[in-house]
Structure I
Amino acid sequence: MMRIIFILSGVIAAISVLYKWRYKLMNAVLAVSFLRRIAVSASMRMPSIRKNILPSLFNQSTNSPTQ
């Protein structure tokens, strides 16, 4: 019983540290070009992300009226 409590508290502590430093960890991982390439290709395989992000990236809107 004591072992389960110890493991559970360790998992909760690890999750809380990862949550606290999530942006620093993400920046460190994405700074490596190989890992960044894997992350982008994995996210582009998700239909919901691809459907929402790609049109906004390539849609050019101008502030000046066209003639």
Structure II
Amino acid sequence: MTDLTTSDLRSRTVDDLMAQHPATMAVFNAFGVDSCCGAHRTVHEAAIADLVDETALLDALARAMAEAR
């Protein structure tokens, strides 16, 4: 599995990340990101729509993915 850059994470959809990296589901839930009806959005779009600090979200996603390895 390759490491994703911040740019890669920003452009992936919420649904795609959760499907390929199940540990990210807890992160999205903790940040209050809509991972159901809004799962088609990119992480960047979801952060804006759900009023989430994108940098903190990206850091938490990367950490969850690294810890799950």
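To test your reading of the models, identify which of I, II gives 10.4 for mean count of other Cβ atoms within 10 Å over residues 28-35 when calculated. Considering all the candidates, the number was obtained from I.
Supply the structure label, taken from I, II, corresponding to helix-only ellipticity at 222 nm (-39500 (n - 2.57) for each DSSP H run of 4 or more, over all residues; to 500) with the calculated value -24500. The value was obtained from structure I.
So if we calculate distance in nm of label points 7 Å out along Cα→Cβ at positions 4 and 20 for every structure here (I, II), which label has the highest result?
The structure with the largest value is I.
From I, II, which structure was Kirkwood radius over Cα pairs in Å = 11.5 calculated on? The value was obtained from structure II.
Every number in this text was worked out from the coordinates using simple rules, so none of it is lab data. Just so we're clear, the structure is a prediction, and the values are computed from it rather than from any experiment. Cβ atoms are built from the backbone, for glycine too; each structure is taken alone.
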